[in-house]
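Each structure below appears as structure tokens.
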Structure I
Amino acid sequence: MKNLFNLDSGLMSFLSRITDLIILNLIFLLTCIPIITIGPALTALYSITLKMVKDEESYIFKNYFLAFKANFKISFLSWLIIVAVSILAFVDYQIVLQFDSWQTPFLIIILMLCVLCSLVTLFLFPYIARFENTLKYSFKNAAFIAILSLPYTFLLSLINAAFIALMVFIIPLQYTFLICFGFGFSALAFVQSFVFRKVFAKYEPKEEETVAEVEMEVQ
């Protein structure tokens, strides 16, 4: 029984992780309030959860805002582009509905645009959180990774769909709000981050290469 409440026990580690996710979720929601800052907030969220899955995080509050600030510009512009493309797709959809003919080809094009935008969005902010790159290549690489990692892309889509179905159709509304505002978004990002780390590992420099580079610099 004493070991159960030991700081290194499985129970205490689990409770510590839940506490971290609650704190992270609260910070995330607060930084999302202006709406236009959702992009930087998502990047900062993933920067923490990507470290959490490897037990690399230390000070959540401090590191969150460091990541929020460091990636603000590219994440902010990325979010604006995604919102603009989404609005454009919706407007085009409304216009196409007014056509008497040729509806199907245009609807297929709009659907393909929406699918591509969704795939890019799925990987974009975790990518920005993990890698340094320009705005152009962040979008380009997020799209390529999503397409080249289709099994993982499908798995991430299933995770998101399961989360939405759970919140909308299964859990009562009052508990849905409680979960979402308690730890829902951070918990979802945490689960996703196990998959993202697996995918991103292919594109990260190997530890041996990093050590070799450091040794060369020292010499």
Structure II
Amino acid sequence: MRLYLSSFRLGDHSDTLLELCSRDSSQPRALMVSAAIDGIPAGDRDARVGEELDRLTGTGLAATELDLRESLFRLPEPTVGPNQALREAVAGADLLWLRGGNVFALRHALAVTGLDQLLLEVLADDSAVVGGYSAGPCVLGTHLRGLDACDDATEVPRRFGVPARFDGLGVLDRPVVPHLDSPDHFESAVLERVAERHRTAGEEFIGLRDGDVLVTDGPIATARLLPRKAC
């Protein structure tokens, strides 16, 4: 199992990301999932997708988008698993990158397309790295409860007519709270309050500061936190 989970964008350890992705390829191929920003205006979405692809290619990856939008509106209810077209699209990728944005929109997209099950399969057979930032790591945790304080959970029923999901994929054994102690990020203050609610409830969580990256190359128990670098 290979994971590269950042609080914000690529974090401060993109060299480690490239190393993880280069195990089976001299020019690793990345597929970026941008479903977390599908609900924003088309022009803004296109610009942000382009910026994210530039960041990934800047590390030495060959990056393209895995656009799930057509499937989302064709299949508004969760599927039992990925179809053959999705499997073929993902085959050969060295990195599946979950871009940040609305975690509830991302969770819905993963469920409807069956990409959630495919991510679990990819991790189980170690055929690619699964990475991402912000909403990406969050959706791999145990649940999304509390994150509606910063992400609009009503986007899913408004766009698709079904309730938002609050379950995570359970790859990680705790929920994730990103952007902590990150004063330059506009969501840092509200997520500090989310973290405090976890603490008050006695619930352990994975807290990430912008720049931090959670990495594993093996069993999840061996995951290690690479801290942000000093300015």
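Read the figures in this text as sums done on the coordinates, not as results from a lab. On a predicted model such as this, the values are computed, not experimentally measured, just so you know. Cβ atoms are built from the backbone, for glycine too; each structure is taken alone.
Using distance in nm of label points 7 Å out along Cα→Cβ at positions 12 and 116, single out the structure from I, II with the greatest value.
Sorting by distance in nm of label points 7 Å out along Cα→Cβ at positions 12 and 116 in descending order puts I first.
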Suppose you compute distance in nm of label points 7 Å out along Cα→Cβ at positions 92 and 180 for every structure in I, II: which one lands on 2.8?
I
Can you say which of I, II returns -10500 when helix-only ellipticity at 222 nm (-39500 (n - 2.57) for each DSSP H run of 4 or more, over all residues; to 500) is computed?
II
When volume of the Cα convex hull per residue in Å³ is computed for each of I, II, which one produces 183?
I
